Structure P
Amino acid sequence: MTEYTAESLAKTLREAIIRFSRRIRQARPVGELTFSQLSALTSLQLHGALTPRELADLERVQPPTMTKIVGKLEDRGLVARTPHPTDGRQVILAATDEGRAVYARNEQVRNEWLAVQLDRLTPEERDTLARAAEIMLRVARA
């Protein structure tokens with residue numbers, strides 16, 4: 001077994017996570033949404049209703065970029081705007097029922113793809129990944 005320093009493991013793990021993440025992002029219904037649209041919809045699903053600025057900050061994009069993304073999602077009926085309860089100058093964005101359904105379909109397709117890949121592994125490899133996932137979640141919370 002290879003002995004890793006924290007620095008060498010960080011590099012190897014980061015590269016693996018990036019490649020893994022890219023591959024999972026590719027496992028989605030074709031033609032549904034762009035990556036940025038799905039990411040914004042996912043943020044609204046996971047974080048709840050947000051102002052456009054909060055969503056832009058979460059997505060690490062400029063507000064004008066988020067305005068375009070939200071506009072496309074609104075046009076498809078996936079996101080709705082409501083007046084801000086305390087600031088009349090702002091609006092709150094939230095996923096609609098259809099938006100939540102699109103999010104759920106994307107999650108299902110990705111989970112199904114990953115389940116097929118995991119089914120190809122040995123029970124020991126799946127156990128190792130389960131332990132690694134627990135550790136990665138713990139590191140992510142730090």
Structure Q
Amino acid sequence: MSFLSSLNISGSGLTASRLRMDVISENISNATTTRTENGGPYRRKMVIYEPAEQSPFQRIFASKLQQSGEQRGVKVTQIAEDQSDFVPVYDPSHPDANAQGYVMMPNVDPIKETIDMMSATRAYDANLTAFNAVKGMAVKALELGR
């Protein structure tokens with residue numbers, strides 16, 4: 001494995017973690033949105049990851065260099081909506097209240113979102129540390145050549 005592929009792996013992790021943080025931020029900001037374009041409350045979104053596959057060109061190139069053609073890095077395959085139930089809250093004065101006075105609130109739990117944000121931030125930091133370590137090794141290798 002070359003140092004460039006290590007940078008690509010860490011870079012894909014950085015990109016995926018950043019998207020996850022963006023989606024979590026959207027969830028938190030819409031935690032009290034009771035009316036969306038679809039007419040109902042906001043539905044929590046989740047990021048789905050998969051291992052990134054090499055392109056056919058990368059596989060052929062790796063085989064010619066006698067390197068493994070393994071899956072490397074990560075990619076986001078979709079942003080899925082959480083299908084769990086909405087939370088009914090009694091508030092008869094709310095404009096979106098039903099006949100019984102209940103408002104259906106989004107299925108977003110701010111505490112869970114905060115924990116998910118901490119996890120995504122740590123994954124981002126770990127990928128950044130790995131990226132910087134590989135970059136540092138490359139700089140040291142170039143210094144040896146002087």
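Each value in this text was obtained by applying a stated rule to the coordinates, not by laboratory testing. Only a predicted model underlies this, so the values are computations on that prediction, with no experimental measurement involved. Cβ atoms are built from the backbone, for glycine too; each structure is taken alone.
Below are the figures for this structure:
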{"quantity": "For 46, 17, 9 (semi-axes √(5λ) of the Cα gyration tensor in Å, calculated) the corresponding structure among P, Q", "calculated": "Q"}
{"quantity": "Structures P, Q, by volume of the Cα convex hull per residue in Å³, for residues 28-83 alone: label with the highest value", "calculated": "Q"}
{"quantity": "With mean count of other Cβ atoms within 10 Å over residues 36-43 derived as 20.5, matching label from P, Q", "calculated": "P"}
{"quantity": "Test item: helix-only ellipticity at 222 nm (-39500 (n - 2.57) for each DSSP H run of 4 or more, over all residues; to 500) calculated as -17000, pick one of P, Q", "calculated": "Q"}
{"quantity": "Which of P, Q leads on mean count of other Cβ atoms within 10 Å over residues 12-19, largest value", "calculated": "Q"}
{"quantity": "Which of P, Q leads on relative contact order in percent (Cα under 8 Å, 6 or more apart), largest value", "calculated": "Q"}
{"quantity": "If distance in nm of label points 7 Å out along Cα→Cβ at positions 52 and 92 is computed and equals 1.8, the structure in P, Q", "calculated": "P"}
{"quantity": "Structure responsible for 1.0, with distance in nm of label points 7 Å out along Cα→Cβ at positions 4 and 20 calculated and labels P, Q on offer", "calculated": "P"}
